[in-house]
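Please treat every number below as a calculation from the coordinates, not as lab data. The structure presented is a predicted model; accordingly, all values stated were derived computationally and were not measured. Cβ atoms are built from the backbone, for glycine too; each structure is taken alone.
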Structure P
Amino acid sequence: MRRRLDLRVDFAFKALFGTHGNESILAAFLNAALRLPDNQKITEVTLLDPQFNKENTEDKKSILDVHAQLEDGSRVNVEIQVNNKHDMEKRTLYYWSRMYTSQMKEGMDYGELCRTITINIVDFRYLSHTPGYHSIFQLYETEEKFLLTDTLEIHFMELLKLLIKWRRGEVNPRENQLVRWLLLLEASEDEEITQVLEEIAMQEDQTLKKAIDEWERVSQDPEVLLAYEARRKALLDEKSALKRAEKQGEIIGEERGKKKAIMKVALSMIQKGMDNETIAELTELTQEEIEQLRRQ
């Protein structure tokens, strides 16, 4: 199997879906993601430079998002994340709001603001409420469930859940174009997926064939490879740092739990009339900590 870029790395994803000349690839993905009927299919997209999100160091990383405008003026931002920073909801709403308000120009009427869509593709378990791999959120009335406006639309696509369904035979890329495009993101590490997608591309999907050919081309470009490896290393370093932080948090949590249990025992000793010296000797608490317990 030829070595190809891992499309879950945001740099590689943008090289394929967010590069001028590849607009037809992005349009095909968006048609599948947005579940558009045949008479509303996207035929043209305009790639935009996401100037709305470069104000701080964290925001500048989002330059690797794919930001586009559709024929009807709708704005779409596609982001792929391999590391769970436990902030997706807030980040998503923040970037959605920035993208929405960035449309506003002097003298412009609010009614001219266009539908704004964010698509988050994640390579980790995210929404525990559902086994589904594609979740769509909009603004609905809480009791009667009617839609207030379609201006806000947020998608989450979970690759791990999709892979589970693929291995169980519950999804078929020949029948579902979104499955097709999302499996492509996993294909660098799965020869079976690659083979199935290449067959579909040759037999029935010219845009997928173009995507696979372009993927092959950029995977052999020395300059692209250099930048890709640097970004991949940065993501691996970020993953390691997140794991260390989680482990440290677990250790701190365990220590706090032990401390709480000791405090409970010491409080029981106080209630039984034991003196501070004995309590300190048995629990290793300081005199000050014991006095604080006595004052409770």
Structure Q
Amino acid sequence: MPDYGHPLRFATFISPANSPARRPVELAQHSERLGFDFVTFQDHPYQSSFLDTWTLLSWVAARTERIGVSANVLNLPLRQPPAVLARAAASLDLLSGGRTSLGIGAGFYWDAVQAAGGRRLTPLQGVAALGEAIDVIRGIWDADVPGTLNADGEFYKVHGAERGPAPAHEIPIWLGAHKPRMQDLVGRKADGWLPSLPVMEPGGLPKGNAIIDDAARAAGRDPREITRLLNIFPDQQTPEALAQMTLQDGVSIFILASDDLDVLERFAAESIPAVREHVARGRK
């Protein structure tokens, strides 16, 4: 697949461990100091050893000045209802000065979700519910649209909900998607595709891009509107290999998963400049 021409950006993926509780915040602050563009956190609300991700995002936004914040990705069945999630995201975006992105997944670890009070869904239901949720979220954000929000979906029914507040900027919705149905949803409704390289099958990037691009065109969208992100692990790929993922598969945001400050510092000092150099050379 072609290079979609998006600016090259880098992020960190930090564990929201609660012991010591300030450690994820400190790593987020280090991420900002090192020049990363975003800091992200996984979302497992049923995990007692983790901080609540939404609370952590709010605290990190308050303790930083420039860096963007996002879940990677929210477990939608436990972040209910979508209208309230929309207001939470818009509120954080307003308070942070437009630094919020919204990474969402259809649901995972269903036994734990159900144990925590969430509804167990089939894969097909999960994708459909996420599609409805996106419509509700965007409807709440559309504060300038006259009238209240109404939606009569199979999973989410909204009748007469007030719109707003509008976020400080157009919050991008990134979907964690590894299967064709979810990738199709990315193409139809999302702003970004956020898979993880360690769990991706061989050839997963070009295959996923093809599905997303076809779905985008069928929905009347330009595939270049959709950002391609990728979770990576330390030393998994050389800078040259990462650059090829940009030039051949359109990945423009690489998200490094590590809680090791030395690893973050080395990646920022060595890998990021090398990737930028290779991409700049390839784009000439």
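A value of 48, 25, 20 was computed for semi-axes √(5λ) of the Cα gyration tensor in Å; which of P, Q is the source structure? It must be structure P, since only it matches. Ranked by mean count of other Cβ atoms within 10 Å over residues 84-91, structures P, Q are topped by Q, which has the highest value. Quick check: -12500 is what I get for helix-only ellipticity at 222 nm (-39500 (n - 2.57) for each DSSP H run of 4 or more, over all residues; to 500), calculated from one of P, Q. Which structure matches? The read-out comes from structure Q.
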